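*Asks:* Some structures are shown below for you to check.
Where a number appears in this text, it was derived from the coordinates with a stated rule and is not lab data. In this text the structure is predicted, and so the values were computed from the model without any measurement. Cβ atoms are built from the backbone, for glycine too; each structure is taken alone.
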Structure 1
């Protein structure tokens, strides 16, 4: 654990203020949820990702769609890839670049044809559809549909999957 040198007093309601610079460095936005852990005599605060709790559902949906419709798919939270199907390399857990985080924040469906998607050292070439997952008015992840040939039903299927996540997480 790295010391920041910051000391804060707990107020009468049990609150503490996390300095703006620390929140900015960790990418914690105003109003975002924080998960609280304890270990021995320490309190650990961690950004909370609702999508991370749905990684099993995401993996099952990816495999179901790939096996039945031959649609390659990647599902992310706001930070990393949580599920995929139809790809030859293991990309689960790879962090998203700022380009994909920006797509999540912009909340717009985007299509890119004859381009490449780079995840770490892994590159895919083909056609892509990027569909943000929005739950409780918060953009929490991204569905990426992929095919080497022209896209047909991927947009409809991707919107369906994003809707499933949105409704499952609207709690």
Structure 2
């Protein structure tokens, strides 16, 4: 899978309450409304400027805090195709995979990418390219890649059931 987009850069310890503010957690919102609240606490311009395919480059411990699944969902609904980080909170990492959002651990890419950079990610090669810079990352296990390619754990499960005649 090849992903191309513009980078949005954020720092360390961006928690789920910053990604998707808690005041919206128990309000029924459409995907478009959820996307509109993504990162509004730290970047009020994000939702109005993000484009389909864009990528977040984050510091360490991205997605720390509560286990709210909406943090991964709102980024995907906003058009984010991948999050590159030095490290991820484990629950956010799995919520992202389950919702079809690619997460890549790459300290080098995280440190060297800047907001506005145009990048290309090759998930099979395990490379991130921006201009003359090339960063390598360990590809996700095949199982996770299949979930992401299907759009999340629910579409993946439906596909598997159909393939198996269930």
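*Asks:* Going by relative contact order in percent (Cα under 8 Å, 6 or more apart), which of structures 1, 2 comes out largest?
*Replies:* 2
*Asks:* Next up: P(r) over Cα pairs in 5 Å bins from 0, in percent was computed and gave 2, 9, 19, 23, 21, 14, 8, 3, 1, 0; which structure, 1, 2, did it come from?
*Replies:* Only one of 1, 2 returns 2, 9, 19, 23, 21, 14, 8, 3, 1, 0 for P(r) over Cα pairs in 5 Å bins from 0, in percent, namely 2.
*Asks:* Turning to a different aspect of this structure: With mean count of other Cβ atoms within 10 Å over residues 15-22 coming out at 10.9, pick the structure among 1, 2 it was computed from.
*Replies:* The read-out comes from structure 1.
*Asks:* For structures 1, 2, calculate mean count of other Cβ atoms within 10 Å over residues 31-38 and state which one comes out highest.
*Replies:* When mean count of other Cβ atoms within 10 Å over residues 31-38 is calculated for 1, 2, structure 2 comes out on top.
*Asks:* Now, a different point. Please state which of the structures 1, 2 yields 17, 13, 11 when semi-axes √(5λ) of the Cα gyration tensor in Å, for residues 39-102 alone is computed from it.
*Replies:* Here the read-out was taken from 2.
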